[in-house]
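Okay, got some structures for you below.
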Structure I
Amino acid sequence: MKENLNKSEQRILLFSVFLLSLCGIIYELVLASLATYLFGNPVQQYSITIGVFLSAMGLGSYLSRYITSNLIKAFITIEVMLGVVGGLSVVILNYLFSFSSSFYLLHLFFLIVIGTLVGLEIPLITRILKKYGALKDILANVLTLDYVGGLAGSLLFPLLLFPLLGRFLTSLLVGLINIFVVLIVIVKVRYPQKRASDFILPVFSAVIMIILIINSQWVSALIQNRMYYDDIIFSKRSKYQEIVLTRNGADFRLYLDGSLQFSTSDEYRYHEMLVYPALYQREKRGRDALVLGGGDGLAVRELLKSDSIATVTLVELDEVMIDLAMNNSTISYINGNSLDDRRVKVIAGDAYDFLIKNRKPFDLIIADFPDPHDETIAKLYTEQFFKLVKRSLRDDGVFVTQSTSPLSAREAFWCVNRTMGKVFTNVKPYHVYVPSFGSWGFNMASQEPLTDELSVIDRGDFRYFSFSAFKASTYFPADSGFIETEINTFNRPVLYRYYLKGWKNSDF
């Protein structure tokens, strides 16, 4: 009977190793993804997170030697602490981000505390399991389940937990799993001085987690209200990004992963200057246009105002963004129901893949991508990507892309310009002042000549664009004028480093 009890306890403790390893890797991933969301640059954020977390685990393993008695009780205390600190980490960090100038230090603090607690787990549980068998067998079993749990966590987070639950709920759920392990150990494993009072702290902690999970929408709204000054009227986590729509009186603002995409008070400046300089370079009818990104439908709205446009193909990665642009009453009103127009074909997919497979030539291609704040987006501004764009353009076709701020991120802007110049015979940079963003830049390219003297205007109700406005936009003052940079390539994505360097030093 005792032998069967020992085997049961051993299985419970070994299964705990699997669950704890799964939780540990998810804490690491959720904190890294949070830092990427708030600061961009995923390579840097994940590298720092992994390095600090592993070092803290090493510290925890070292400190475990000083725990010499009541190992199971010590293990229970550590797991409750880990469940509470890890589970609440995302909530606390998100809430503090909006007003703490030392946020990154707090992020590192949580990494060190959580990593140290995770590092204490395996040495303690290995020593607890020693009484159930030979050390070589115990070590083999513990390390095997530790690695398998790590694999399970690394797959669950990106494929299931993050897309369905987001960071906030994921961290709370994982914290609850840590506490669940504690409760199972208290019930099923024999240890000295076991008391009913051992349940108080884990049960209390579990109740807190469950309450927060049940009220997650309220807590999420509280956090978002700290991050956004205006009233939030729509918020949804898609597979790719967090989409938030706010309102302040008559001004609506769209945010993707916390970055402002447009304000209705001045977005017409941006979109008119994105579309019309390229559109009016050529005096043609029946033109086919391709919009890459721009899932909000605002660039498409401007294209459809021209009688020269025959078809518009929109390629947008995020299906949730497309659904919002077509079915949300606010966004569809702002974009003039542009995505429902019979001339428009909407494709949910990756722009890079679309261009690789595309065989249809276009007269006009407009890239309305987010800023290149990480390597993933920076690939959409590479020499290789621009070659794909060129292949999809007719001989006299025109391509234009938003290119961030030539004032705030000067090197990044001219890096895009120089990279396009490696592919296209003619490249014309220009910029416009958008109050919500500051000075904002574009680069236009073609194999045929580009001119400041536009050829035709087929409508006269522009809110900003004009011949003279465009001509003036091609002049760059000394503080944002041309500067030598490297070329942005797929294998050497220098652009996002230029971008982060520029905006880090910007006061805008």
Structure II
Amino acid sequence: MKKTLLFFAALFTLANLPGATKPNIILFLVDDMGVMDTSVPFLADKEGKPERHPLNNLFRTPGMERLSGLGIRMRHFYANSVCSPTRVSIMTGQSSARHRTTQWIRPEGNNAGAQGPKDWQWKGITPKHKTLAGLLKKAGYRTIHAGKAHFGPNASYGELPENFGFDVNIGGRAIGQPGSYYGKSNFTRGKNKSRAVFGLEKYHGKDIYLTEALTIEINAEIKRSVEQKKPFFAYMSHYAVHAPFNPDPRFAANYTDKNVSKNGKAFATMIEGIDKSLNDMLDHVEKLGVAEDTLVFFLGDNGTDAPLGKTHAIACAAPLRGKKGTHYEGGMRVPFIAAWARPNKDNPLQKSLAIPAGMLSTAKGSICDLFPTILKLAGVSHDGKIDGSDFAVALSGGKRTDEFTFLMHFPHGHRSSYYTAWHQGDWKLVYHYNRPPETRHELFNLAIDRTESKNLAATDKKELHRMLKSMAAALQDADAQYPHSKKKPGTRLKPVLP
């Protein structure tokens, strides 16, 4: 309570300081990066101390080590299990059930799947949405998008980030993956231009990796913002580390002796490439003299898709279960770090959010929390229904002032199909729409079972009923859509409560 009062007192003080400015914001988003795809440990032992695992020893991420040393990282931070729903949630503060972009967006058209709702929001962001970028732009920010967009299909409003609030768009359109990461290949694959990266023609034919080209371009735009004396919102949304697994030649020598698959080695070089991008951006704001005024958020958009193979103790997200596209923690938990690019407790901006250095927090957060938190720190108001909460108190090292909940609704087919995952506090419920009653529910207490190896649905009926009731209420509040029945086409499968 004391920390909460101090936080709001600091906000009041900042608002009344003469000449106070708005924070610059870098939102650094990595495609398909899970919580274990880094040398920074995000898991902890029973005493709460950082706990290293074999995957932490495989990857080299000094930039993430630097950023986590400057600020706070979360053991439990959640995204959707596939990319487009997460991206729309970041821009709107809404769960996938509410904004209804519940599946990854296929550039060429509706990919609802065999039983998925055909009227899901497959066009992604629309003119009706009030977006994070749009609200910040209206408040005087220079808004920069670089990299993967994937907010809408071809020829839709959501296809182009400049349609919904970005002043600058570097390389972002409907595609969710590049044809190639190589400038020599014009960032496309042969004669197939459908996955070509837009707007980087000056790098065509050159010996440069896509991650590096995007970093150079966004840094140039950040410099322009500083020269124009405007606060900036820089959304660095890397295509990496999504397939194709094209090795980044700058780092290939670091993994020649690693006992993982060929694609696994390529993936590791891609991780190190995005890490260098992070380091370069931190160095850049230092050089420009705006590091103290720049707040950095680092996260992944869904769980890992690392093609490591089954060697030794290394599994895709071990010790977590599952990967991208699944309802398990390996598919939904992502790395999250928040830090000022250069901490200074005397900086008036940092008095509004004093982030502890090097802390591994037990607080929980989700992609939906970014929207209200960033807007509050920028002094921007918003209206409309959202599912996230301002969790700045947690970023300051305290406990959330509300109970953590996260609704991951996926009425489509994928690695895990037709399900809702509901987090509430330490509990997690997975409801499977296509399964018979005896296997429909999975219930885990993540505080004591992080590997999701003990399904408590059959033994803890009281907790199951409580979680089912709260999940159903959240789905109803969001006006969620449901998959269709195989046996009765046109009939939607809604949750059945005991």
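Here, each number is a calculation from the coordinates, and none is a lab measurement. No experiment lies behind these values; they were computed from the predicted model shown. Cβ atoms are built from the backbone, for glycine too; each structure is taken alone.
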Determine which structure produced the value 18.9 for mean count of other Cβ atoms within 10 Å over residues 333-340, calculated from the coordinates; the candidates are I, II.
-> I
Of the structures I, II, report the one carrying the highest value of distance in nm of label points 7 Å out along Cα→Cβ at positions 397 and 469.
-> II
semi-axes √(5λ) of the Cα gyration tensor in Å, for residues 109-252 alone, calculated, reads 25, 24, 11; among I, II the input was structure II
One of I, II was used to compute Rg/Rh (Cα atoms, Kirkwood Rh), and the answer was 0.95. Which one was it?
-> II
Taking distance in nm of label points 7 Å out along Cα→Cβ at positions 381 and 437 for each of I, II, the highest value is that of structure II
Test item: helix-only ellipticity at 222 nm (-39500 (n - 2.57) for each DSSP H run of 4 or more, over all residues; to 500) calculated as -17500, pick one of I, II | I
Taking relative contact order in percent (Cα under 8 Å, 6 or more apart) for each of I, II, which is largest?
-> II
Which of I, II yields 3.5 [distance in nm of label points 7 Å out along Cα→Cβ at positions 317 and 477, calculated] | I
Match the computed value 2.3 of distance in nm of label points 7 Å out along Cα→Cβ at positions 69 and 349 to one of the structures I, II, and report its label.
-> II
Can you spot which of I, II the value 2.5 was calculated from, given it is distance in nm of label points 7 Å out along Cα→Cβ at positions 117 and 389?
-> II
